[in-house]
1. Assign the value -11000, calculated as helix-only ellipticity at 222 nm (-39500 (n - 2.57) for each DSSP H run of 4 or more, over all residues; to 500), to the correct structure from 1, 2.
2. If mean projected area of the Cα convex hull in nm², for residues 344-711 alone computes to 31.0, which of 1, 2 did it come from?
3. I have 17.2 for mean count of other Cβ atoms within 10 Å over residues 216-223, calculated from one of the structures 1, 2. Which structure is it?
4. Taking mean projected area of the Cα convex hull in nm² as the quantity of interest, name the structure among 1, 2 where it is greatest.
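None of the figures in this text is laboratory data; all of them are computed from the coordinates on show. Not measured: the values here are computed from a predicted model. Cβ atoms are built from the backbone, for glycine too; each structure is taken alone.
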Structure 1
Amino acid sequence: MKKLLIGIIALLVAAMVATAAVGAYLALVVYPALPAVGDLAAYVAPEPLRIYSADGSLLGEYGIERRISLKLGDMPDVLKLALLAAEDGRFYEHDGVDVPGMLRAAVANFAAGGKRQGASTITMQLARNFYLSNEKTYTRKLVEVLLALKIEAALPKDEILQLYMNQIYLGRRAYGFGAAAQAYFGTDVRHLTLGQAALLAGLPKAPSSFNPIANPERAAVRRRYVLGRMLDLHFITPEEFDAALAEPPYQPPAPGVDNSPAGMVAETVRRLLYDEYGDRIYESGMRVWTTVDMKDQQAAYAAVLKGVQAYTHRHPYAGPEGSAPPQALRAALAKDDGPATAYLASLPRAPGQMAALVLRYADKSAALLAADGRRLDVSGKGLAFVRTRVARGPALKPGDLVRLRQDAPDAEIVQFPQVQAALVAVSPADGAIRALVSGNGTGADQLNRVTQSWRQPGSAFKPFVYAAALAKGMGPATLADDTPLEIASPSARGAVWRPKESGALLGRITLREAVVHSKNLVALRVLQDIGPAYAKRYAVDAFGFDADRIPANLPMALGAGEVTPLQLAAGYAILANGGYKVDPYLIQRITDASGKERFRATPRVASRDATQVISTADSYLVADMLRSAAQRGTGSATNALKRRDIAGKTGTTNAYRDGWFAGFQPDLATVAWMGFDAPRSMGPREYGSRNALPIWVDFMRAALATVKESPVAAPAGITLIDGEPYDDAHLPGSGFIDHIGDALPPGAVKAGSVDSIDDLLRMTDQP
């Protein structure tokens with residue numbers, strides 16, 4: 001007995017010595033070697049690049065991690081209480097380690113024969129997330145405990161909770177509850193309901209297992225547990241508990257797609273910043289405010305979509321866009337819709353359309369499987385568009401991919417859009433880009449047609465030729481012949497170009513009437529008179545067009561060069577603002593993650609510090625002619641706006657490859673374009689007045705809804721004679737050119753024939 005007692009005492013002493021040794025080791029060796037935690041207070045989490053409109057609407061977010069860092073005070077109490085209930089009910093009572101909680105968990109796990117409960121506090125989880133791995137060893141757990149104690153000694157409780165709530169991973173690439181509220185509910189964290197808060201608070205334990213999108217049933221069970229804990233801890237009342245459980249079932253937010261109204265604006269800004277800063281932007285936390293007005297941007301997007309849809313519907317059905325994989329069709333025919341619907345969901349999306357698979361087709365009906373899983377029978381009106389197909393053979397067959405119009409009361413097959421469009425609106429005052437849209441709404445590519453597509457402008461370029469002529473002494477009252485014209489090719493062995501005119505020849509007319517009716521023959525005669533080389537220099541120097549893309553030849557008068565929609569808009573802005581060169585810009589200001597401003601645009605402003613590139617008188621005279629064109633010429637559809645301050649010009653290129661309308665009001669210069677990326681004909685009679693002008697009108701109607709009509713008054717230096725304005729520098733009898741004649745009279749050359757601009761350009765050596 002004595003020996004046993006001595007042995008027990010020896011064991012106790014040894015245990016005490018060992019414990020003391022471990023304690024000393026931890027205190028003297030491990031604890032001092034732990035990472036410094038003081039820098040946690042100054043920690044700045046990597047945040048994505050965020051891009052906003054001028055009025056603060058989020059346009060785009062780019063980053064590896066979704067994150068919205070918030071102050072604890074910005075987190076709603078309901079969320080904080082839900083989190084404490086789920087993860088650490090005694091957070092404000094312990095010193096980083098909840099000893100009673102650890103003992104309870106140990107007992108429960110022992111009784112269950114395995115790990116069923118955890119005992120990690122919020123502080124311990126924070127230590128693990130910042131400094132440790134997720135390996136499950138006693139050593140790592142011990143270090144985690146010591147780090148938690150160290151963090152608690154260094155930081156106040158609220159700072160610890162704030163760090164945790166901003167740092168914890170919650171699934172869907174969301175780090176922190178600010179990002180999670182957006183990712184799961186599409187809302188600001190401050191607007192979370194009790195049920196939503198409880199669902200999010202249940203995620204830290206296992207974000208993948210309790211993800212309401214992937215596992216809605218398990219998420220609901222976890223939400224009930226969190227609400228029950230809140231009730232047990234008296235954080236909520238029984239009535240609040242019942243109300244939270246009665247909230248509607250979880251509905252995920254609409255999926256983020258690349259065809260949002262401002263998608264191209266955000267992508268353009270991202271590219272600009274990436275070129276400057278590289279990959280750093282994705283974790284920089286930079287905030288970029290653009291010049292885009294969200295109301296105008298949405299109006300532009302809607303106008304472009306409407307124009308694309310109108311074009312698509314007025315042309316015959318082009319046929320299905322492809323075929324589904326054979327195995328998907330076989331499964332669908334066997335009533336196993338899963339593979340087919342999954343494939344349909346993966347296809348590019350078009351606004352207002354849904355992909356569908358043809359299961360059966362006859363002359364009067366078709367059986368379809370839609371991407372949302374519905375089986376539909378289409379007949380009558382629903383097949384009317386399909387029957388416009390001109391090609392021989394059946395319009396559809398099993399396996400074909402088609403599109404359904406979503407807003408139709410009955411199933412209706414429509415065409416996936418192929419034609420493209422672009423719109424850009426610029427402030428003539430300082431060049432701020434107010435709206436920018438590229439594409440057809442399908443988001444199928446990232447080509448910015450506003451800045452990257454070089455296209456022939458057609459007659460939309462004529463105002464710049466006329467501006468050059470006015471600088472030489474011509475004016476709206478100058479007379480020119482709208483009669484047949486023959487132009488010898490300088491390098492084609494005597495071939496003759498006979499330019500065509502779309503309308504009736506009017507004989508001798510004023511330049512104003514030539515602009516109103518978009519007379520090609522007059523524009524050519526004007527360019528002959530002033531010289532193509534001079535006109536090119538003027539267009540390049542004054543309006544900023546690319547010298548390498550503007551030919552110094554006669555077809556320039558008809559828009560044979562190449563411009564981007566943005567260049568054209570910048571040129572028209574000069575005509576709108578009195579002749580001042582303003583540079584289009586998209587980025588208004590940039591701040592870093594701390595909110596410190598790193599960049600602010602300082603644009604030059606018309607009539608203040610911008611360079612005047614053409615005279616005020618000439619800009620007024622060209623604008624005045626363009627107002628006539630808008631009111632009673634090819635742009636007369638603008639009269640639907642019921643304003644007298646609208647000026648503009650249509651443009652149509654050879655074979656109807658491009659359709660344009662460029663125009664302005666003193667507050668806004670806007671260009672609309674339509675065409676195919678690989679230039680080809682859009683079809684007979686697809687003039688700019690038919691395809692681009694309606695887009696322009698729809699946009700301007702919305703953009704100018706609250707803008708008062710500007711009085712159209714002649715500036716100083718303009719004199720009216722018989723109702724026609726003249727530049728005081730070029731008055732009749734004093735420098736004014738009252739008429740121009742033929743440089744090459746009809747019949748002077750008889751050999752050969754060239755019908756089109758394209759033919760002439762192929763026959764001549766172009767710079």
Structure 2
Amino acid sequence: MELMKFQIQASEQIAGRYSEYMKEPLPGLGGKFVPFYQNLSAITGAGKTLILADCIEQIRAYSTTQPVVLWLSKGKVIVSQTLENFTSGKYVENIPDFLAKPLLECRERDLLDDTKGLLLIATVGKINQKDKADGDRRVFQTGIDNANNSLWEMLKIRKNYSGVIRDLIIVYDEGHNLSDQQTRLLLDLNPTALIAASATTKVPKELEWYIARLKKEKELKDSDLVTVVSNKQVVKSGLIKKFISIGGYMTPMEIAIHNLLEDFREVEQSVLNLACDFKPKAIYVSDTNMLLETSEIDDPLVPFEERKARPIKIWKHLVDEGIDPREIAVYCNLKFDRRFPKPSNFNLFSGGDNDYEEFIAGNYRHIIFNQSLQEGWDDPSCYFAYIDKDMGSNTQVTQVIGRVLRQPKATHYADDKLNMANFYIKTDEKDVFKSIIEDIRKTLSIDIPEIAISYHVAKSSGKNRPTVQPKMEVEVPDIVINSEKAMLEIKDVIDKMIDYSYDVNNTIGAGNQIQVVAEVGSYCGEEIGYTTQHSNQVTARWIFKREMDKLAKNAITLCDISAKKFDALVEYNSNAAIYIKNEAKKVADIYRRNSVIMQNPLDTTPIGEVFITEDSKEFHNAVHPQYSDFNIFELEFARELDSRNVLWMRNPANGFLKIPLLDGKGTDTFNPDFIVWPENEILALDTKGSHLIAEDSNRKLFYIEKACEGKELIIKLVSEKKYNERQEVIDTSGYTVWMVKQGTICPTTCSTLKDAVDICINS
């Protein structure tokens with residue numbers, strides 16, 4: 001699976017810090033090393049699993065042994081997903097040099113044979129025991145595959161056939177669940193590294209001694225122990241949805257679900273209009289055996305038609321609304337008596353060991369569940385959630401929101417309905433809904449401030465969707481990168497690259513000397529030392545592609561790396577690796593120098609509806625009647641634009657007009673704030689604060705060629721303050737309009753915003 005730039009940066013930071021630490025690790029107690037520690041802090045949907053997968057593959061490349069990775073998580077659902085992704089699913093190609101399997105299937109020969117890295121996956125429950133003897137005996141007992149030691153003891157020893165101890169990397173997904181007890185057990189394995197993935201940097205007390213030593217003796221700061229993924233980058237990348245719409249329903253359940261299904265069908269139509277290759281899904285969260293609108297327990301000793309358990313009532317209503325029962329799954333421990341069985345078309349999953357795999361295989365589009373499926377289940381196609389908070393249900397709305405945030409195909413769409421997560425919350429009191437909204441605002445404003453939140457209280461009939469339709473039909477041209485002129489030169493570089501298949505000198509990196517001497521009387525008086533000869537090998541293809549992903553991701557499509565020479569195995573710190581990285585940089589430079597950003601006036605995107613929040617403003621001459629999410633300068637500019645007799649619109653973030661960028665210094669696309677349609681051209685206008693103008697004027701101001709006849713697209717920037725040609729402020733009042741004239745960036749100053757808008761439209 002392809003990584004995004006911020007994911008590569010995060011994985012490389014962790015792996016790089018690991019490599020640096022292992023040059024001189026700290027001695028611990030009992031002749032052990034103090035393990036390398038790192039916390040990956042990232043919000044739901046940032047791709048933590050992918051980052052960690054890439055990280056362990058890099059660590060393998062840096063390491064002198066084929067490492068053993070113990071990958072732990074609290075929930076069975078998450079572990080099941082992770083195992084599938086690493087053994088046959090979407091992440092297999094990201095760990096090509098690892099053998100992945102469940103922990104309990106590990107055999108002594110797996111640890112002895114170090115031709116590959118070994119990835120062992122398990123729930124924390126397999127080891128989370130106060131007394132090992134009371135735990136999963138398959139972990140702590142001997143006799144597995146005729147081994148002389150228990151699986152736990154084999155993990156502690158983990159020697160290969162040559163008697164060399166293999167590195168042990170512990171990856172703890174959802175690291176906020178890491179307890180003192182678990183920490184003691186894991187440290188007992190003498191791990192080389194402990195990497196936790198968590199939105200919080202809190203560590204258990206059992207780790208505090210190790211953290212304190214790392215800080216003091218390695219002179220590390222807190223920031224050196226944490227790799228933070230920027231929430232803003234996650235949102236901009238398209239990995240998570242851009243908007244959240246929340247409706248509060250003090251109505252019967254049927255009305256809330258009816259409105260959900262109406263909106264569901266609208267999203268289905270948008271998916272068809274844009275020819276997307278996914279189908280939207282919805283979830284329905286409620287208590288399992290409680291009666292609807294009461295706190296009484298459902299009676300399983302009655303026929304199905306008379307049952308009033310909340311999941312059953314929801315199922316019945318979905319069927320009444322025309323939903324095919326084959327598309328509905330119920331995932332909760334709903335009780336049935338053999339005398340009153342469930343209908344044959346009632347797809348029930350109770351959370352057993354095999355249930356999750358069967359549930360996933362069914363690809364259901366309407367899923368009714370309780371909290372058992374909340375942690376871990378993520379489907380980017382899920383756009384809708386009905387949440388039953390009636391009668392004081394303990395369902396945590398913020399947890400459910402995290403399950404619906406992922407974005408299909410990791411991209412935002414021109415139609416904002418496909419960038420929005422929709423929630424329909426049934427409550428028995430208006431104040432309950434208000435407190436829910438407050439909780440959501442408080443949580444998301446900290447975690448994901450870039451997501452726009454809107455809410456409404458629905459009446460017994462009708463609905464209130466926070467979107468507005470365009471008042472007329474209008475289109476914008478599609479902008480693409482034409483790289484034809486770069487192809488021959490890139491091919492020449494690829495063809496001339498050195499084949500290292502039979503090179504035994506340049507493919508070997510310099511060895512490191514690692515020696516730790518325990519101070520007598522301080523630690524245990526034991527001396528540890530060994531010499532590393534080489535690091536693990538990776539393919540030339542792996543190195544080349546990683547560099548291209550960082551430098552110019554789109555350019556890899558112009559590179560034929562199927563040739564046998566890219567199969568050559570080289571060590572990551574060798575001369576060969578350095579050469580391959582430099583060749584990748586050459587290709588990236590050629591790509592940028594010879595590619596052209598072009599528009600095709602005949603290939604267009606129609607303007608659809610836009611999302612608005614409760615602070616939206618009304619306009620008269622715009623494509624839509626309302627827009628929202630302005631800063632002060634943007635709103636002033638919009639008001640001035642609207643006073644002219646010219647058609648304009650506010651371009652949503654990741655919206656209708658996306659202009660690709662080639663400089664590789666920041667984002668890959670530029671989404672101008674405003675689009676204006678004067679008589680014979682189209683203007684892309686972007687308002688800039690003074691702190692951004694120096695960078696953005698160089699990145700975003702350029703001439704866009706046309707592939708055929710049609711209206712010309714022109715980019716202009718507008719900034720506060722007056723600037724000269726050297727981008728120096730000459731007057732703190734007034735405004736500057738930036739445009740390209742004869743290939744040169746030219747600033748035009750003016751005293752009023754009215755004059756600035758005139759220059760934008762008329763010059």
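1. On the way: 1: -11000; 2: -9000.
Of the options listed, only 1 reproduces it.
2. 2
3. Values: 1: 17.2; 2: 10.9.
For mean count of other Cβ atoms within 10 Å over residues 216-223, the value 17.2 is produced by structure 1.
4. Comparing 1, 2 by mean projected area of the Cα convex hull in nm², the maximum is at 1.
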